[in-house]
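Chemist: Following this line, the structures themselves.
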Structure I
Amino acid sequence: MAYFLILLLMMFLEETLVFFPTRFPEGNWQPERLDFEDIEFRASDGTKLHGWYVPHDQPRAHVLFCHGNAGNLSDRAYLLGTLRDGLDVAVFIFDYRGYGRSDGRPNEEGVIQDAHAACEAFAQRAGIQPSEIVLMGRSLGGAVAVELAAVHGARGLILDSTFTSLPDVAAHHYPWLPVRWLMRTRLNALSHVADYHGPLLQSHGDADEIIPYQLGRRLYDAAVGPKQFITIANGHHNDPQSADYYTALDKFLGQLASSGGL
């Protein structure tokens, strides 16, 4: 009976166990040395969404960043500055529904809608086609970016600490529960990644305690285009990326700008 009750409780609370949004005004909404433009746009179901556009005078790429399942976009201000100043790219970051200044409550269908709307809003603001955007996703955001790439195409795809599917992650943490059968939230990147045929740069820490390294490797192995995998030695899920990673990322973006391939 106790086991059955635990199953019911986890099913009832599933979305609160997957998504951990921080709502405005919590966060770093006036970061130093980061010039950005507030962008408001709407998902296809009418949900009002919010993002930051970080311009660059002469960008070698336009990067749409899909963040992970916790916090909000303001927590990524340092990364945005690194991408703009260190790698010479223009960046658009957005909050899924229920995060930051975006309305609504997060769920799988909703965050995918939000990402599609962000892609269109970014393309319109930058004056480019959605297929010209470099998609970059971390953790849960990587699965979102994979689905975007499969549908829209992309100039390139960058995945950091990403999984095959959420049920695979849950099965690792709760091996005593039939989560593969019960979870409604799938975010099955593995089923979409082969539909994207462009360049891929993927990284994962081999000490990741939240999303197992093996899940990242499985996702990478299923990708069909030109690709490169970077193992972050002794890297945990929330550790900063290594110098070797940024060297590889710089080279990846440079190759996209010059020839469109790896």
Structure II
Amino acid sequence: MKTLSRIVALAILLGGPPVLRGQDVAEEIKLAVEAKRDRDPARGLQHLEAALALDSTSYEATWRAADLLMDIGKQTPDSVKSPERDSLYARAESLGHRAVELNPDGGDGHFVLATAIGRASLTKGSRERVRRAGEIRREALRALELNPDDQRSYHVLGRWNAEIMRLSGLQRFFAKSFLGGKIFGAASWDSAIVYMDKAVALAPEDIYNHLDLAEILIDRDRYREARIHLDQVATLPVVDVMDPAYKERAAFLTQEIANKKDKDEKGE
């Protein structure tokens, strides 16, 4: 857990408040959940490190630690070069694999592994990213097999389909033909919308669900529907560490599509 220890040390150096310790693994996990709810992933991570120090085989502490590592990492935009963020994602992926090993039938473990592979893939070359795309889809589908109402995994699959469809036709052809990415043929815009619709239906209070669905609808020139979800983002309360940034993105997109019309509105 050396990487986690360095992160904890950094949080302390940054002047965070003292962390009240729990008495056992369950208490540390409870405090970590509360910290996540308070949008303080660094504090939550300290509690999970303490839990894992008490019991390195704790499945819940392991997958939750991976989740909070990503919460910390995603606060640095993907467009910014950051070895520190990349190391957080790499560690999250390692813990995701560990969680699945500890409990192969745990949906949360498969979900965090799918997400962590996706985050860590941002640091990889083209061939490796194509190979890992299949792993992301497989882990997310397994998470849904184990927990059919997991809105997070529906979101992962919706985004997976959208990101592949956002590639040019030539890029998809090259990936399928020369990089071993035959799984790319399973992606479609319809699937992206179906999966993201399901995520929204299961968690209508989740800002990220509405934002990503709006972006997919914008890709498909379905501006009227996109505006509905962007408007929802503006009214929903902030609960996730990234929600303020998501609200800013939604406000920007609202302005971007303000005068755009669907094809049927143009009479086409």
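Values quoted throughout were computed directly from the atomic coordinates according to the rules given, and no laboratory measurement underlies them. Because the structure is a prediction, the values reported are computed rather than measured. Cβ atoms are built from the backbone, for glycine too; each structure is taken alone.
Chemist: Tell me which structure, out of I, II, gives -10000 once helix-only ellipticity at 222 nm (-39500 (n - 2.57) for each DSSP H run of 4 or more, over all residues; to 500) is calculated.
Modeler: Computed on structure I.
Chemist: Turning to a different aspect of this structure: 1.8 is what came out when distance in nm of label points 7 Å out along Cα→Cβ at positions 42 and 114 was calculated for one structure; which of I, II is it? Don't skip to the end; give the middle numbers.
Modeler: On the way: I: 1.8; II: 3.1.
It traces back to I.
Chemist: Further question: I have 0.7 for distance in nm of label points 7 Å out along Cα→Cβ at positions 82 and 138, calculated from one of the structures I, II. Which structure is it?
Modeler: I
Chemist: If Rg and Dmax of the Cα atoms in Å is calculated from each of I, II, which structure is the one that comes out at 17.7, 63?
Modeler: Working: I: 17.7, 63; II: 19.4, 67.
Among I, II, the structure yielding 17.7, 63 for Rg and Dmax of the Cα atoms in Å is I.
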